[in-house]
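Below you'll find a set of structures to go through.
Just so you know, all these numbers are worked out from the coordinates, no wet-lab data involved. What you are looking at is a predicted structure, and each value in this text was computed from that prediction instead of being measured. Cβ atoms are built from the backbone, for glycine too; each structure is taken alone.
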Structure I
Amino acid sequence: MHSKQLNRDIEVKWLFSDQLQEGDVQLLFVQDGYYYMKLGGLQETFEKLLEEKPELASNLVMITVSPGSPSQRREVYHPKGEHFNDFTEFFYEEVLPDVQQKLKAINMNVVKMGLMGDSLAGVISLYLAMRKPERWSHLLLQSSAFNEEMAEEAHRQIGQPDWKIYQVVGERENNFKSPVTGEIAHIYDGNQRMMEVFEEKELSLDYHVEDEEHRWVFWKEDLPRALCFFLKS
C-alpha cells in the first residue's frame, strides 16, 4: 500500500486460511513480514498448524508488514531512526484502520490482537504497543534488539496493560554486529533487562532462553511455539 505518511510504498499482505468463515478472528500483525515469509517459514508453519490444529488456527488472520531495504528498515523500526515516528503514525492511521474496515465489511469480529517481530521488528512491536496499550492483547518478541535505554523507556511508559507476552532470546546473542551500522549489540543482555521490566510491571510473561545465536534459523524453529502461545492464551 502507498503510505501518505512515509511518502512511499510499504508491502502489506494478508495471510489466512481459505476455510476462514464469518465470526471471531485472531488478528496478528507481523513486522518484518517479507523476511518471516522468506527466511522464517511463516507460510509453512501456518499451513502445518492448519493441518495439525485446525481448531486453533482456522480463524487466525496475519497481516505482514515489510518496511523495505535494510537501511529503510532501521529508519522506521529503531526509536532513533529518522522515520520512526512517521512509521508509527502510518501504522495507526493507515494500516490498522484499513485492516479493521476490511474485516468489518466481511463480518469478522477481532477477539484478540497481537504484534510479532524479530530483532528490530520486535522493538517496533513493543513501541507500537506502548503507544496504545489498550488496543493489544499479545506481544510475540523473538530476539528483540533491546538495550538499556529501551528498557528504561519501557519502565517509564508501561503501566499495567492486559498484555500476554512471549519473549525468547539466545544465550549467544551478545556481541552481535549490525550489518547496517556496524554497531555491536548485546541482545541477550538487553532481553534480560527488558524481562526484568516486564516482571517489575507484573505483566503476563512467557520467557525462554535458548542456546542460539542471532539468526533466522533460530526464529524459524521457534515460530510454532510462538504462534501456539498466541492462539492458546
Structure II
Amino acid sequence: MAVSAEALRELHRIHRQRADLLDRLRQGPRQTERCQINVKRAQTSLGDAKAELQKGRLGADDKQLQLRDREAKIDVLKSKLNACTSNREFQTLKEQIAADGQANCVLEDEIFEALERNDELQLGVQSGKSGVEAAESEKTEVGARFAKQDEELNAELTRVEAELTEAEQGLPAEIREEYDRVAAARGADALAAVEDQVCGGCFQQLTIQTQNELLLGALLFCKRCGCLMYLTE
C-alpha cells in the first residue's frame, strides 16, 4: 500500500495537534498543584504569625503579672514604713521602695513595647488570613476555569484521536509494528520532516540514496533517531 508524503504530513499534523491538546490538559493539574502549594504556604505563614503573636501575648502577660507582683510588694513595703522603729530601718525601706519603683518603670516600658509589638503581630496575622483567603480564592477560580476548559479539550481530543486512528489505518502493514512502537514511545516525535536532505528529528544529513528512496515514495525510518520520515512540500 503506497502512502504519499502528503498523507504522512497530515498524520504528523494530527499527532502534533493531539500532543498540544494533551499538554494543555496537563496544565490544569499543574496549575491546581501550584495553587495548592500556594495555599499551604499561606497557611504555614499564617500559622507562624499566630504562633508568634501567641508567644508575644504570653510574654506581655508574664511581664504584667510581674508588674502586679512588684506593685503589691511596694504596697507591702509602704505599709511597713509606719512601723519602723529606727531611722535607718525607715531609710532602708524607702530606698527599697524607690529601687522597686524604678524597676517597675523599666518593666512598664517593656510592657508598652511588648504591647506595641503585639499590635504589629496582630496585623501580621490579619495579613496572613488575607493571604490564605486570596490563595484559596485563586485555587477555586483556577479549578473552575480549567474544569470548563478541560471539558472542551477532552471533547476535541476525542475527535482528534478518532482522526488519528483513521489516518493510521492508511499505513501499510509492513511498517505498522515499527510505527506503533515509535509512536507509543515518542508521540508526535514519531515522524520527522526531511528538508534539504536533513532529518528533522535528529538533523542528520541523509545519504543521496535515502533521499532518492524517499522521492520514490519509500517509507523509511531514520537510522539515527528512528523517526518515520517524509518529504516537505
Structure III
Amino acid sequence: MSQLKKLQEKISYRFRNLQLLTQALTHRSWLHQENEKGEDNEKLEFLGDSVIELVVSHLLFVRFPHLNEGGLSKARASLVKEATLASLARGLGLGQTLRLGRGEDETGGRQKNSILAGGTEALAAAVYLDGGYKEAFRVLERLYAPLLEEMGEGLRDSDFKTSLQEYTQRHLNTTPQYILADQKGPDHDKTFEVTIYIGGKVYGKGKGRSKKEAEQRAAAEALKTLRKD
C-alpha cells in the first residue's frame, strides 16, 4: 500500500485531487534539491493555520460552554501550538510521508517539530480545499478527540464549581446557591468564606484569599458530601 493511501486511511478521507495532498507533503527542500517546478507546502501551511484555529475554536466553544473567553483562548493556544501539531503529525506517521531534500532528511527533518507542525497545517488546508469545511472539521475533530477528552478530564478535576453544577442538575434537578457568609481582614489581605446551599440545605463551606477560591473550595466539599450520600 502506498504512503499516500495509508495516510488517507488514517485520516478517514480520500482526496479527489491527489495533487493537493502531494503538495501538502512537499517541503521546500525537496523542490530545491530536485529542481522541480511546482509548489511546496508553505502556502498551505498559512491557510491550514487558520483552518485549524477555526475548527479548534468551534470544538472548544461547543464542548466547554462554561469556559469564559480567557479560558477558551488559553485552551486553544495549547491545542494549536507547534508541539501539539507535531504530536498529531507523529500519530499519523506524517514524518515518513513528507518529501524532504536529502540534507534536511539526513539532519533529522522528519522529527523536527517545526516541519511536522507545518505538515499538519498543510494537510488540514489540503482537506479543506479538496472537500470543504465540513470534511476538514470532521478530520480535525477526530484527530483532536483524545486531546479534548484529556483536557475535559483536567478541567473537571480543577473546576469544582462546574462539576457541582453538572452533578446537581443531573441528579437533583436543581442548582447550588453560593452565599458569601463572611469576609475578614484589610483590603490587601482579605479572607472570604462561602457557604453552598442546595435545596435549602448546607452542603459545603470554603475559605480563600478570593471569593472565587472560596467558592471552589466550598464546591469541592459539597461534591464530597453529595457523593457520600
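Could you figure out which one of I, II, III the value 3.3 for distance in nm of label points 7 Å out along Cα→Cβ at positions 16 and 152 was computed from?
It traces back to III.
Going by mean projected area of the Cα convex hull in nm², which of structures I, II, III comes out largest?
Structure II gives the largest value of mean projected area of the Cα convex hull in nm² among I, II, III.
Tell me which of I, II, III gives -29000 when you compute helix-only ellipticity at 222 nm (-39500 (n - 2.57) for each DSSP H run of 4 or more, over all residues; to 500).
II
Just checking, which of I, II, III has the largest value of distance in nm of label points 7 Å out along Cα→Cβ at positions 8 and 64?
The maximum falls on structure II.
Of the structures I, II, III, report the one carrying the highest value of distance in nm of label points 7 Å out along Cα→Cβ at positions 32 and 184.
For this comparison of distance in nm of label points 7 Å out along Cα→Cβ at positions 32 and 184, the top structure is III.
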